[in-house]
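Below are structures written as structure tokens.
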Structure P
Amino acid sequence: MPTAAKLVGSLLFALLGFLVTRLAEPMMEGLSTVSSAAMINAAIGAGVGWFIAGPRAGGGWRAGLDNGLTTTICGLFLTIGAQGAIFMLRMAMRGHYRDPMDALEAMADYWLAVAARLAVPQIVLLLVLGGLAIGLLLEVTRARAS
């Protein structure tokens, strides 16, 4: 059932995913990335906002902070996983791997490389503060829409 908290969570986490991707693009030089990464990550952000953050809204300020941070972390893992899978599939279609295990190892290496490049203060602060702010906004939305 659609609710205002789900809609707001979906829109705000999509925006957060888009902004973080645009901020991180210069840091991804040398890694194989897709040109539509910002849109893919925004779609993942919309999904986690709708399915994770939205239904959990309404537990108070502390629960809102926890909800925002938890959803941000889930979205981060999903986006890194999805981008790694896209990388692996693109390289597999070009015949770069000998066997499936080689492809999985390359995907795990890609995850680690992306995580290392994203571990900078600008990205971490944007994710943490953005997630906390969205969690609080979801609490306000839930309180006003009820």
Structure Q
Amino acid sequence: MATYSNDASRAHIRLRFTEGVKAELKLISKNGQLLTNSTTTVMLLNLSQNGLCFLSGLQLPIQRNYLVEFRMTITNVQLIVRGYIVWRSMMDNQYIHGVIFECTDTLRSLIIGVMNQELLERQPQQQRIHHLYNRLLHAKRFNFGG
């Protein structure tokens, strides 16, 4: 199950996963080549338009000389995203990693759409407000004086 979170310390809305969402993780070079042939399954804890947080037994380094690639399915949409690990902490002999995405605006828009759809499926009573915000998001902006 997903829940909505908007921590004051965060710039973007985060979709928290209380029922584990799994993703396949690969380590890749900055030019897109696999660094290792192995992949591992990790547990997603939350997702935003700019990053995610995952739980794993692996202790991955916080460096910008490699990328992590995730393959995940959310709301029946398969997403493949890449990013950098920007922080790490330990919890119950596992490691929590924070990732910031390296992606196009098109992919970021897809992530936002998937997050919105997930929220609608989890909270169908909120569908009208989501449609209202969606219309406002796509409405033309007007310049009033100046």
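Quick note: the coordinates plus some simple rules give every number you see, no bench work behind them. In this text, all values refer to a predicted model and were calculated from it rather than measured experimentally. Cβ atoms are built from the backbone, for glycine too; each structure is taken alone.
As an exercise: semi-axes √(5λ) of the Cα gyration tensor in Å, calculated from one structure in P, Q, equals 32, 15, 12. Which structure is it?
Numbers: P: 32, 15, 12; Q: 30, 18, 15.
Label of the source structure: P.
Compute FRET efficiency 1/(1 + (r/R0)^6) of positions 108 and 132 (r between Cβ atoms, R0 = 25 Å, to 0.05) for each of P, Q and report the one that scores greatest.
On the way: P: 0.25; Q: 0.70.
Looking at the calculated values, the largest one is Q.
Using the calculated result 3.7 for distance in nm of label points 7 Å out along Cα→Cβ at positions 60 and 84, pick out the matching structure from P, Q. Before the final figure, lay out each step's value.
On the way: P: 3.7; Q: 1.4.
Only one of P, Q returns 3.7 for distance in nm of label points 7 Å out along Cα→Cβ at positions 60 and 84, namely P.
Once distance in nm of label points 7 Å out along Cα→Cβ at positions 36 and 124 is calculated for every structure in P, Q, which label goes with the largest value? Write down the numbers at each step before the final one.
Working: P: 3.3; Q: 4.3.
Largest value of distance in nm of label points 7 Å out along Cα→Cβ at positions 36 and 124: Q.
To test your reading of the models, identify which of P, Q gives -26500 for helix-only ellipticity at 222 nm (-39500 (n - 2.57) for each DSSP H run of 4 or more, over all residues; to 500) when calculated.
On the way: P: -26500; Q: -6500.
This value belongs to structure P.
For the read-out relative contact order in percent (Cα under 8 Å, 6 or more apart), a value of 19 was computed from one structure; give its label from P, Q. Intermediate values should be presented prior to the final figure.
On the way: P: 37; Q: 19.
Structure Q accounts for this read-out.
Given a value of 15.8 for mean count of other Cβ atoms within 10 Å over residues 12-19, calculated from one of P, Q, which structure does it belong to? Intermediate values should be presented prior to the final figure.
Values: P: 23.0; Q: 15.8.
This value belongs to structure Q.
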